[in-house]
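Following this line, the structures themselves.
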Structure P
Amino acid sequence: MTKPNLLFLGATGFVGSTLLQLLGQDPDLKAQFHITALCRNSHQRLPELQKFYPDLEVVEGTLEADSIIQEQAAKADILINTASSDHIESIKSTLKGLEKYSAAHPGNPPIYIQCSGLGITSDNSHGEHVDIDDIPSYTDVGLNLNEVPQQNQHVAQDKLVVEAGTRKKNPVRTMIIFPAWIFGVGEAIQKTTLPVRIWMEMFLKLGYAGTWGEGHSRMGNIHVKDVASAIMTVLKAALRGEADEGAEGFYFCVSRQDMVTNRTIATTIGNILYNKGLVQKTGSRRLPSEIVDPMGEYGWSLLGANLIAYPHRLSKFGWKPTETKKTPLLISLRDEVNTYLKETGRA
């Protein structure tokens, strides 16, 4: 029997490579698919990807490769996107390809799982203190993307996915995962999360740690392994025909551990770097506009906003944030900093 084709965007990334590793370890899924991974330097990447999932081939390409993405998506029974949920052109290419698959397989639409982020819930507070009772909060049950601030990160892209998942002609079975702050040391290819990599380079260059605004913004958090297991949980539910999809296909991925402010995260990193003699000042302070402004609203949404969200859908499938409970964010940060310093030759 022919295996389903699974196209994987982002397989070499932090979440993606962790997910690929878990897929290769899962007794139900490790031999179920033939995976095609889109990536740069594909022939160099092939051996390390096959180490996690042997039945895998690579296709050379980037997120700008419209024709390649469309061609591969048109052949995919399942598509998982853990690359960039903000790269709208690649999402358009993906959806066009999946629409072609759906047209060629009437009554058997493809599955599309996109990893987005809780930036959709940003209150745009610019790091200022806001009383918890005054911060908008959201749940993944009854969520309507038209009712969140439309300028927020991921919203425009995610609405395209929902549109594909709710249309009558050539539909796609869509599910979107919305992680909170992703942390942890990866055990696959990419070892550290993007915000930590951004902050580390910034702090090392400046000689001190800093925050967007006063740093009072807070959000939930989730270990990278728990994000990967959440995606795998939704995939299994979709294969069983039990997943919520389309207009209901929203899955918040966040633990119920205490929310942490960005000031606390920055201060923790700053103190670690100071104790290593890599920056000149302890703690953290407000970053100047010449540092913050170039990242625009993306930076404020990622590093300077409150994101208050409560998950419900994943729990009905038995998903629990087990890794987050084992190693909370502030304990993990030291290992993340040390890992990044080692990777970049600064340890």
Structure Q
Amino acid sequence: MEKLRFGVIGIGGMAEHLAKLLQQFEDAVVVAAADTNPERKGAADALNAVFYTDYEQMLQKEALDAVVIGTPCGLHLEPTLAAAQAGKHIFLEKPMEISVERCDRMNRAAQEAGVKLMVGQVLRLFPLFQKSLDIIAFGEIGKPKAIAVTRAGYATVFHSGWRVKRELAGGMLLETNVHELDYMRTVMGEPKQVYARMFNLLGKMEYEDVAYLVIDFENGGIGDLEASLSAAVGEYRVHIICEGGAIAHGGFGGNLRWARFGEKETVVCVEEAQQQYGDPYARELRSFVDWVLHDTTPIFTGWDGRQAVAMCEAAYLSQERGVPVPVP
């Protein structure tokens, strides 16, 4: 069986997890990894992969078909351009980058090189998120007209390391809530404009830790995102209002409830949905490998990654200007 040969650029926590999943595939294998931190050699050794401290050397010396890029998001541009120039297909951790201009350069480079580029907007594949999308897609409750998402908690992982810096993390919206924005766009369609208010409550990072967004969509629908990394009492909540009913779910846990007007609620627990859909990270990688090997339709693409970043960029401009801003 033909095996897709992968290299990993930036083998931190998430990229290492993805690499381990790829090693379980019959038609994929990780043969090399590069990281500027020599202490990450142990992660490469565990995969039986050749370790480099320079990804350009890895691209030159190894016979690779594709790469997984897991560097901090503010450092996605250069390795993506290098991989495209080298003719390697690219699986890129979210967010795509920290500006629309950089995302457009990356998509253009992949297109010109004739390589496939996927951005891992994996949230929509988690069980309750996927279940909500299926209910909508099957036409059970009509077209969605409004969506509200709350993601609030206290995350000390953002208080040290590269995630503190705006130039590397981009901001809370980019590093964290780009997931929710992609999901909201998947439910509602293309965004039109964003109005945002945000501030830095704790001062632990170089960017906001509280943000409220109102999003207008091209279909006439509206969205509301409430996000915080400084909430001592945490909550995850999704509510989708449709023409013929509604959906509510708890995100990563709890259950999903949906109903048509005047009818009894149907309840789906997260364990049931997990059995139905399986591991979301394995699913995104499976989609990427099949896209490269068999040209099947991918779950998401570089355009999806670009649009999620565009929503963030509009939000930051709205905060700066104090008015709604069109999505670029």
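Just so you know, all these numbers are worked out from the coordinates, no wet-lab data involved. These figures come from a predicted structure and were not determined experimentally. Cβ atoms are built from the backbone, for glycine too; each structure is taken alone.
For the structures shown (P, Q), mean count of other Cβ atoms within 10 Å over residues 20-27 is largest in P. Which structure, out of P, Q, was FRET efficiency 1/(1 + (r/R0)^6) of positions 116 and 148 (r between Cβ atoms, R0 = 35 Å, to 0.05) derived from, given a value of 1.00? Checking each candidate, the match is P.
Look at distance in nm of label points 7 Å out along Cα→Cβ at positions 180 and 236 for each of P, Q: the largest one is in P. By the measure FRET efficiency 1/(1 + (r/R0)^6) of positions 36 and 284 (r between Cβ atoms, R0 = 41 Å, to 0.05), tell me the structure among P, Q with the highest figure. Looking at the calculated values, the largest one is Q.
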